[in-house]
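The numbers here are math on the coordinates, done by the rules we state, and not lab data. All values reported here derive from a predicted model rather than from experimental measurement. Cβ atoms are built from the backbone, for glycine too; each structure is taken alone.
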Structure P
Amino acid sequence: MTSIPVQSRRRPVDRPRVEALTRQLLLALGEDPDRDGLKDTPRRFADWWGEFLDHDPGRLDTSFEASQYGEFVLLTGIEAWSVCEHHLLPFRLDVSIAYVPDTAVLGLSKLVRHLEVHAHALQLQERVTHDVAHDVAKATGTDDVAVFTVGEHLCMSMRGVKATTVRTTTACRLGRTESDPDLAARIERLALPGRT
């Protein structure tokens, strides 16, 4: 899987240009961009893209000493939205992030912020899962990291096959979360309840 450094690969959103292009898109769709319901749509659409793609997740590195902790840390129920790079339609992720601390624990909100770095982009679910796992491994100083994502993709549910109940599950397990069957099973049982 090719990792794309999200923060450095793109320029900031050119909001005036997005606004002008949205106006052209509305015309191409047979709409009147000057009618009451659409007058401010190009500006709102440009603002949304700016907010979404230029998102600043804040500090990612706050950690606390945790000598001899010995167990894993697991966050479940993290919700994130991203946009499919193939169809420019949203997808929603339910994410679980686990790691076994070595000498420090990462601030809990920082785990969510690492997810935000990758979700606020034109993305693939598989890439988000992979990149978050590797970023958390770097931030925590341990390879014992697992990330699970369960996604609902509007590009599948509202177009094409219109499979509204389909969910896609991806996982990236590193270190002992992959090689230690007992640890892997305990984490997965909590991270994906009802699926194991």
Structure Q
Amino acid sequence: MRRFVLTGTPGAGKTSILRRLADLGYPVVEEAATAVIARAQTQGDMEPWERASFIDDIVVLQRQRQREAHPSTTAPAQVFDRSPICTHALATYLGLPVSRALTAEIERITAEETYERQVLFVRHLGFCEPTSARRISFEESLVFEKIHEQSYRLFGYELIDIPADDLSRRVSAVTSAIARHASWVADAGVN
């Protein structure tokens, strides 16, 4: 089962794309950072990103979700909402150290070739609406988008741009990219 990462800056429309992909039968694995933030906020910690353990909490949940994701017999790929490389970008953006746990997880996913090297990079829509978990301005989201690009390139990933467009065309761009890559892999005889 191929595992593709769908990423981009907060507010880029990833969740809408992922919902459509799930409707089309793609196994989708949800983002860990939002879940870590939501869980902490329900426990009264309104700014969990200020905790020393924040990055490691994300890493633990990402790894758990990746390991528990069940492959589909009908879909050509699983689609992950973010990866540990995104967590690296988040740590960089927040000015936090890259922890041992995050370094070890990046080393693991690299050695095991957990995710496809082609990453589906969803570009911003020209605005960013804040939520309880996403407290970032549009201008800040543009900085975060650049940091995401730099992190993925630092670790040798190829970015497949999913430009701003209406939802159906973005979903089509994602499914086409997955199909092209799966076809190329099959033609090359790669397992």
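Ranked by mean count of other Cβ atoms within 10 Å over residues 39-46, structures P, Q are topped by P, which has the highest value. Once mean count of other Cβ atoms within 10 Å over residues 23-30 is calculated for all of P, Q, which comes out largest? Once mean count of other Cβ atoms within 10 Å over residues 23-30 is tallied for P, Q, the winner is Q. If relative contact order in percent (Cα under 8 Å, 6 or more apart) is calculated from each of P, Q, which structure is the one that comes out at 32? Value 32 for relative contact order in percent (Cα under 8 Å, 6 or more apart) corresponds to Q out of P, Q. For the read-out helix-only ellipticity at 222 nm (-39500 (n - 2.57) for each DSSP H run of 4 or more, over all residues; to 500), a value of -11500 was computed from one structure; give its label from P, Q. Here the read-out was taken from P. Here semi-axes √(5λ) of the Cα gyration tensor in Å was derived from just one of the structures P, Q, and that gives 26, 19, 16; the source is Q. For the structures shown (P, Q), FRET efficiency 1/(1 + (r/R0)^6) of positions 135 and 175 (r between Cβ atoms, R0 = 25 Å, to 0.05) is largest in P.
Taking distance in nm of label points 7 Å out along Cα→Cβ at positions 55 and 127 as the criterion, the highest value among P, Q goes to Q. One of P, Q was used to compute Rg and Dmax of the Cα atoms in Å, for residues 71-166 alone, and the result was 14.3, 48. Which label is that? Value 14.3, 48 for Rg and Dmax of the Cα atoms in Å, for residues 71-166 alone corresponds to P out of P, Q.
When mean projected area of the Cα convex hull in nm², for residues 15-78 alone is calculated for each of the structures P, Q, the largest result comes from P. Given a value of 14.2 for mean count of other Cβ atoms within 10 Å over residues 95-102, point me to the structure among P, Q it was derived from. Traced to structure Q.
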